[in-house]
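Take a look at these structures.
Each value in this text was obtained by applying a stated rule to the coordinates, not by laboratory testing. Quick caveat: nothing in here was measured; it's all calculated off a predicted structure. Cβ atoms are built from the backbone, for glycine too; each structure is taken alone.
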Structure P
Amino acid sequence: MFAINHNGEDATAIDAKTGEVLKTFPTGKAGEFCQTDGAGKLYVNLEDSSELLEIDAAKMEVTRKMSVAPAEHPSGLAIDVKNKKLFSVGDNKMMAVIDIPSFKVIATPAIGSGPDAAGFDSTLGLAFSSNGEGNVTIVKLVNGKYDAVDTVTTEVRARTMTVDEKLHRIYLLTADYPPAAAGQKGRPTATPDSFHVLVVGK
């Protein structure tokens, strides 16, 4: 198991059977979402520096690093294992599509504002960005080009997401929030007992 330590500048490898900490190794500041290719490599967004890391699980160390520019401050990360692509969502309304073998950004389809999570449905070939403005952007490879093909309205601040590839559904967590007070900064406090799950499907 690997813990990506957002408030530190490192990641921790843990033996899943014994719970023993095997190694803590440097990564850089503000590690965000992580994905694995199932073949010994992990990929991690670094939010502060707008970079993407590749980690060798066996060596427990960073092996490659790249910029996701022109995307900025990436959080959510999804992976297409079969076609060796990563989908990194940035704060500047842009998804960086990364080719894993070359470790280069090959497309930057537009998404909504305030993204947090990313997802991928391997059967449908669809990538998703859950956006805090209140929608989900759907990205697909069409005629050799990755582009946004649809936008689904959800709710403001519904940014935490997971994808069920068997049922082809997206689940988003959110709550109700009171209107922001004049001059209010930071995240508002959710209305008590208003937590709910949104389900997006075909």
Structure Q
Amino acid sequence: MARRGLLLILSSPSGAGKSTLARRLMEWDPTIRFSVSTTTRLPRPGEEDGREYYFRSREAFEDMVKTGEMLEHAEVFGNFYGSPKGPVETAMQQGRDTLFDIDWQGGQQIRNSALGRDVVSIFILPPSIAELESRLRSRAQDTDEVIAGRMAKSRDEISHWAEYDYVIVNTDLDKAFAELTTILQAERLRRDRQPDLSDFVRSLNREFETR
């Protein structure tokens, strides 16, 4: 039976494991579509339009917002970022799920959009703040100043945990991933996400009549 695709939102403070879980989820089910954001910033060396981002001028981006083509958008360090609605709607009609790796503000905008009833939102928490900082430092990618900035932002991000449908505490990555796939499988089986279910039940009733 066909089903309507859903919008899976993953949010977390930096270092809690969101990106790793998102990558493993897409390896687990390659039919899941990752939402490629649109941005007004210039491409970096090696980046391709439509792969890392859809690169658009500021004017084109603002036009997309005005015409309702963005599910969510925000300005970050002087550049706009947003999630275009068209590819998401196409995936939904094909029964494919779309994965969003976004913060609580973007998630809130999508939940309040016309597609809000198809959203499943999950917040990833670290087991402790000390562990969160340890994971950030183990990356060996950021300066102490950048790490301090990420830690300061984490408190605000964590304060929005109660706005999400589900919360996973990422104490162990394998356990957190198992919980994530369990949530997705259950949400896919919801009655209101299976539009052909009524016809199927009617066909069962017809079988009773012909016995």
Problem - Rg and Dmax of the Cα atoms in Å, for residues 62-157 alone from the coordinates reads 16.5, 46; which among P, Q - result: Q
Problem - Structure (P, Q) behind the derived value -0.51 of log10 I(q)/I(0) by the Debye sum over Cα atoms at q = 0.10 Å⁻¹ - result: Q
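Of the structures labelled P, Q, which one yields -13000 when helix-only ellipticity at 222 nm (-39500 (n - 2.57) for each DSSP H run of 4 or more, over all residues; to 500) is computed from its coordinates?
The value was obtained from structure Q.
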Problem - Answer label among P, Q for the case where relative contact order in percent (Cα under 8 Å, 6 or more apart), calculated from the coordinates, equals 32 - result: Q
Completion exercise
Matching 20.5 (mean count of other Cβ atoms within 10 Å over residues 14-21, computed) against labels P, Q points to structure Q
